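The data blocks that follow each hold one structure.
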Structure 1
Amino acid sequence: MPRKFQHGLGLVPLALFVLTVLTTTIWVGPQYSAVILLVLGAHEFGHYFACRWHDVDCTLPYFIPGPFLSLTGTLGAVIRIKEPFPTRNALFDIGVAGPIAGFVTLLPFLILGIQWSEVIVTFPGDYLITLGEPLLFQVLSRAVFGALPDGLDIIVHPVGYAAWFGMIATAINLLPFGQLDGGHILYAVLGPRSSGVFKLTLVAAVSLVFVSTSWLLMAVMLLVMAWRIGFHHPPPLDDWTPLSRGRRLVAALALLIFIACFTPAPITINF
C-alpha cells in the first residue's frame, strides 16, 4: 500500500513562490509571470506526481526567484527527492515526467506568443541582447511570418518569451548528465554505460561556452557536479530489471523534445 506523505503547504516553498511571482512580474510583466510560473510548475509537479505514483518521498516544488540582473526573473524551480529510486522504470518515469509536462504546457503558449509577436525593421546595434531561436521556435515563426529578410526581426510577445524560456529550461534539464532529468532518463535506458555519455556532455557544455557565454553558468554547474559526485549515476534499488519497451519509445520522444528546444546560443550580447 502506498505511503501517505504529509507535506503541508510549507512556508519556505510558499515564500519562494511569492518572491518568484514578484520578480517575474517586476522584471518582465504579469502575462510573462503567469505563463512561466505555469510552465515551471507543470514541470516540477510532473516530477512530484510521478514520485507519488511510485511511492517515492519528495518535497513540494521550490521556485527560485532571479537576481536583479536576471533576464527572466527566475532561475527555475526544483524538487528534492528524499530517498532512492526503487526501479529503473520508476527512475525513468520520475525523470521524464517533468520535461514532458512542461513541454506540453508551454506549447500552446508558444504558438499564441508567436502569433501575438511583431515584426519590426531593425538596424545593426539596435539591440544589446538577442535571443537564440530553438528549432521549434524557428519552424513556428516561419509558419506565421514566413522567411524574414535581413533588416526585419521578431519582437517576441511576453507570452512567447515565457514559452521561449520554458524551452531553454526544458533543453537544459534534458541534458544527459548526472542528476539532471536527462541523466535520470539516460541511466534508466543504458545503466552504468551512461557514464561515457555524461563525460561527452560535460565536454560539449564547456565547448559551448566558446560559442555563447550564456553557457558559462551551466558549464560551471556541470563541472561542480562532476567534481562532487563524478560521472556515475546512483543506481536504483532494483538495477537489474530492464526498462520496459514502451518507456524506451517515450525516451525517443524526450530526445525529440530536446532537439526541438535546444539552441547553441540562448542569449547573445551584442557589443
Structure 2
Amino acid sequence: MNNAITRTSQVCLICEPSNAARQRLLSRWGEPLFVAGWSRVLMIHFEVEPEALQREVPFQLDLLNGRAFVSAVAFTMSRMRPRRGGRCAAWIFRPVATHDFLNIRTYVRHRGESGIHFLAEWLSSRLAVKLGPASFGLPYRYGWIAYQHDAPNEIIQGQVVDAASGSKLEYRAQYHETPNAQPCETGSLDEWLMERYTAFNSAGWVKRLFRVWHPPWSQWAATVTLEDTSLLRLNWPWFKHAHLLAANYSPGFDQVWMGRPHLVK
C-alpha cells in the first residue's frame, strides 16, 4: 500500500509543471487557439556566459544557481490547425500546417512566471516565416532544413542552413534507447530545461507571450557531435565560448495546445 502511495506521489510530482500549465492556459477565454503535432524532437543544451546573453534578451534571464543556458531545439511541426472550425479551418491552414523548425531559445522569468524566449527560429516554410513575426512576435527566419530524426539504430542527424548567409548548424546524435522513453526526473536539470510552457517574445517595442500545453516530456538522453556551428557563432559571437552541456531526444506529441498571443505588461 505504501509503495503504491509513493508511486502515485512521484507521478503527481512529474506531472505538476504540465498540469499547472494546462490550468493556466485554460483559465483564459478562447484558449487554446491551435493544435499541432510536435514530432522527433532533439534538444541540444549549452551553458553560456550570463552577462553576454542578457544583453540579447529583453526579459530577465531565469538562472539556475547563477548559470545561464541556451538550447537548440530541432523538430517537425505537423497538422497545425485551429482548435475550432473543423475540416474547413484545417484546410485553410494546410499551406503552413507542416514544416521543420530549429528554435534557438533561452530561459526567462517575468512576474513570477518561468518560460522561454526565442533568440531566433529557422523554418522550412517561406509563408510561415512571413506570418509569424506579425502575429506572435516570433523571430522567424527562412532556412533549408534536412532532418533525419527517424533513422535506425538510434542515430539521428540534421542540417540547418540559413538562406541569407549560408551559415549552418550541422549535427549527428545518438540517443540511448531503453524500452520506453522516460519523463524527466523531478528536480533535475533536464526537467528545468524541458518542462517550459510559456514563450515570451519581442518584436520591436512590442512584447508578447503565448502559452502551450502538452503532457510531460518523455525523453532519452542523447550524445551529440556538432559538425558545424557557424550558424550559432555568426549570429551570437559569444557562442564560441558556449559549453555543450547535454542533449535529449523525444518522440514528441500528436497534440500540443498552442495559445493566443497576449501583450506582456
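Consider the structures 1, 2: one of them gives -6500 for helix-only ellipticity at 222 nm (-39500 (n - 2.57) for each DSSP H run of 4 or more, over all residues; to 500) as calculated from the coordinates. Say which. Of the options listed, only 2 reproduces it. Here distance in nm of label points 7 Å out along Cα→Cβ at positions 121 and 201 was derived from just one of the structures 1, 2, and that gives 0.5; the source is 2. When mean count of other Cβ atoms within 10 Å over residues 49-56 is calculated for each of structures 1, 2, structure 1 comes out greatest.
Source structure of the calculated read-out (mean count of other Cβ atoms within 10 Å over residues 137-144, 19.8) within 1, 2: 2.
Bear in mind that the values in this text are calculations on the coordinates, not laboratory data. Note that the structure is predicted; figures quoted are calculated from it, not measured. Cβ atoms are built from the backbone, for glycine too; each structure is taken alone.
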